[in-house]
Structure P
Amino acid sequence: MTSILDLACICPPPGIDAPSVTPDASHGPNGSEIQTDRTLLHEWYGGGCFNDFLWVYSPGHANRHLDANERTANLHRVLERRAAMRIRSRIAELGYTISDTVSWGGTDNGDLCCWVGTVSDTSAIGLIIDCREDVYFEYAGSTGSLIYRLLNGDESCPIFPEDFWDEEPTFWRPGI
C-alpha cells in the first residue's frame, strides 16, 4: 500500500527532507499503517494546501478554518441536513454514524473530505463530498495514499476539477 511516505517523496511538506522520511514507531495503535498515516497527515501537512486547491487540516490549528476539530463540527452539521440523506445512508451502510466521521480536508470549491470510522479501525474508508451535498466520491485505504494517487495522476476524483493534477505537485502553508 502506498502511504504518506510516498506522498512525502513527490511533494515534501515544508521542513521535512523527503528522502530520509521515516515514521516514528510510536505513531498509531498497534503499528496500524492507517492510523500512522492519519497522524502523519496532520503532523506533516496539516494546515496547508496541495496544488492550490486541496486543503488539509490539523487538530487545534490556530486558524479555525484549518482546525480539524472545527471542520469536523461543521461536517457533522452538514451531514445532518436533509440534502445529505444519501451520504448518511452510505455511512450507515458502512456501520457508522455521523459522529464517526472526521474532517481531514476540504477544497477551494467547498467540497468536504472526511474519514469514516473510529481510531481503532485498521482499514480506512474516506469520502469526498461535493459541496452540493448530494454526490460523493468514496475511497478505500489511507488518505495519504489517496492524495499521492491524485497528485501523481494514478487516480482522479470526479468532484475535483480536471486541472487538479499537475506534473509538479505543490504544497504550501499560509504564513510560510
Structure Q
Amino acid sequence: MTDTIWIRSATHPDTGQAACLFDWGGGQALLTPETVLATARDLAAAAAAAETDVAFLRFLRQDLDIDDDRIRAHMLRHLRERRTATAQGSPGALRIAAVAGAKTGRPSIHIARGSMKGELTPDEARAMAGQWTEAAVAAQIDVRLRYTLTGHPALTRADVDQIFEQLQSLQR
C-alpha cells in the first residue's frame, strides 16, 4: 500500500456520539462505528474471496488442465455470481474489491475512497479489519467513559478533555 490509512476512536464534536476519525492521504472523515464495522467486515470478506478465487483458478489450471484464459475467466465470473452476498447493513467507508491476479497467481484486495487507491494482501486486509474493529469498539467505550467522567463532581469538562487527549496520544 502506498499511503498509510489511519483510523482511531473519536467523539463527534457536535453530537457527542461515538465516531472514528479516518485519515488517508490527508483526506479526513468522521465515520460512525457502524460504518467502520461494515468496512472491517468487507475487508475480511474480500480477503477470503480473493484467496478462494486464486485457489479456484489454480484448481482449474493444474487439476483440470484448463489452459484457456477465457474459459477460466468465464467460470470465475459464474462462481462469483453464486457466492453468498455480503451481509446487508451499513455501507462501508471504502470501495473494496477482491482480485485474483491472473498473471501473478496471487490474491489481492483493491481499496479506494475518492481519488485515493491502494492494494492490500489478504493478510494486510485482515489486519486492517482488526484495527478498524478495535477503533469502532474503542469509540463506543470512549463515549460511555466520557459520559461517566463528565458526571463526576470532582472533574471539570476540561479535566475530562485532558484525560482523553492523553489517552488518544497513546494510540498514535
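We did not get these values from a lab; they are worked out from the coordinates using the rules stated. Keep in mind the model is a prediction, meaning the values are calculated, not measured. Cβ atoms are built from the backbone, for glycine too; each structure is taken alone.
Here are a few things to note about the model shown:
- Per distance in nm of label points 7 Å out along Cα→Cβ at positions 105 and 137, the highest-valued of structures P, Q: Q
- Which of P, Q yields -17000 [helix-only ellipticity at 222 nm (-39500 (n - 2.57) for each DSSP H run of 4 or more, over all residues; to 500), calculated]: Q
- Among candidates P, Q, the computation of volume of the Cα convex hull per residue in Å³ that gave 126 used structure Q.
- Test item: distance in nm of label points 7 Å out along Cα→Cβ at positions 41 and 113 calculated as 0.7, pick one of P, Q: P
- Here relative contact order in percent (Cα under 8 Å, 6 or more apart) is compared for structures P, Q. The highest value is that of Q.
- Structure from which 6.1 was derived, distance in nm of label points 7 Å out along Cα→Cβ at positions 97 and 153, options P, Q: Q
- Which entry (P, Q) yields the derived value 1.6 for distance in nm of label points 7 Å out along Cα→Cβ at positions 49 and 81: Q
- With Rg and Dmax of the Cα atoms in Å, for residues 73-120 alone derived as 10.5, 31, matching label from P, Q: P
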